[in-house]
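Student: Next come the structures, one after another.
Please treat every number below as a calculation from the coordinates, not as lab data. Note that the structure is predicted; figures quoted are calculated from it, not measured. Cβ atoms are built from the backbone, for glycine too; each structure is taken alone.
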Structure P
Amino acid sequence: MGQVVSTLQALHFCRKHRIDISTLLVRHASGDWGDITTADKCVNDAAVLDGRRILSAYSFSAGRVWVLTEATGENGVRASTCIMLPSDY
C-alpha cells in the first residue's frame, strides 16, 4: 500500500460520521473492494497481480469514501494509497 495519505475532506467526513479509516484500510488491503461493480472487482483482483491501480469504494448513509492505491512503479513497489471522497478526484 505504500505511504498512506488522506485528503482533508475525507478526514473531516470520516470524523464527522464516525467512520474508522483504519478499518477501511484493512478491508482494502485484504481484497474487500467495497461497493463496486463485479467487473470492477475483477479489475482490482487482476491489478493486485499485474500492478495496476486499485480502487475500493465504501458506501455509508452520508456518502462514499474511496481508497485508491497507485500502480506499481518501475521497481514493482506501490508507493502510495490515498483515502478520498469522490469529489476529491
Structure Q
Amino acid sequence: MSPLIIALDFAQPEPALALAKQLGRDRCRFKIGKELFTRSGPVLVENLVKEGFEVFLDLKYHDIPNTVASACLVAADLGVWMINVHA
C-alpha cells in the first residue's frame, strides 16, 4: 500500500510535529506548506527529515528559471522527498 501524504497545515510547529510523531513515518509522508514553512523555516524540515520522515515541501515555486532552479537545489539539500513547481 502506498503511504498517505498528510498535510501539516498548522500555524505553529508543535501540533505539526505531534501529528507527525503520532502517525509515524512508516505509514505517512508529510506536506509542509507556505504557512508552516514561513513560521518555522528550514529547521522544521531538517528536523523531520533527520527523524526519518519524508517531506513534501509545497511552496509552489514560480519565478524565473534560475531562481526556481536554485530554490530547488536548496530544497534538495534539506532532504525533502518532493517539491512542486508551477510553470
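Student: Using the calculated result 1.3 for distance in nm of label points 7 Å out along Cα→Cβ at positions 61 and 77, pick out the matching structure from P, Q. Spell out each step's value before the answer.
Tutor: Working: P: 4.3; Q: 1.3.
This figure was derived from Q.
Student: Please compute distance in nm of label points 7 Å out along Cα→Cβ at positions 21 and 37 for structures P, Q and give me the label with the greatest value. Numbers along the way, then the final one.
Tutor: Numbers: P: 3.0; Q: 2.5.
Structure P gives the largest value of distance in nm of label points 7 Å out along Cα→Cβ at positions 21 and 37 among P, Q.
Student: While we're looking at this one, here's another question. Starting from the value -15500: which structure in P, Q was helix-only ellipticity at 222 nm (-39500 (n - 2.57) for each DSSP H run of 4 or more, over all residues; to 500) calculated from?
Tutor: Numbers: P: -10500; Q: -15500.
Working through the options, I get structure Q.
Student: Relative contact order in percent (Cα under 8 Å, 6 or more apart) computed as 27: which structure among P, Q? Display every interim value, and only then the final one.
Tutor: Working: P: 36; Q: 27.
Checking each candidate, the match is Q.
Student: When Cα extents along the principal axes in Å is computed for each of P, Q, which one produces 39, 30, 20? Mind showing how you got there, number by number?
Tutor: Working: P: 37, 27, 21; Q: 39, 30, 20.
Corresponding structure: Q.
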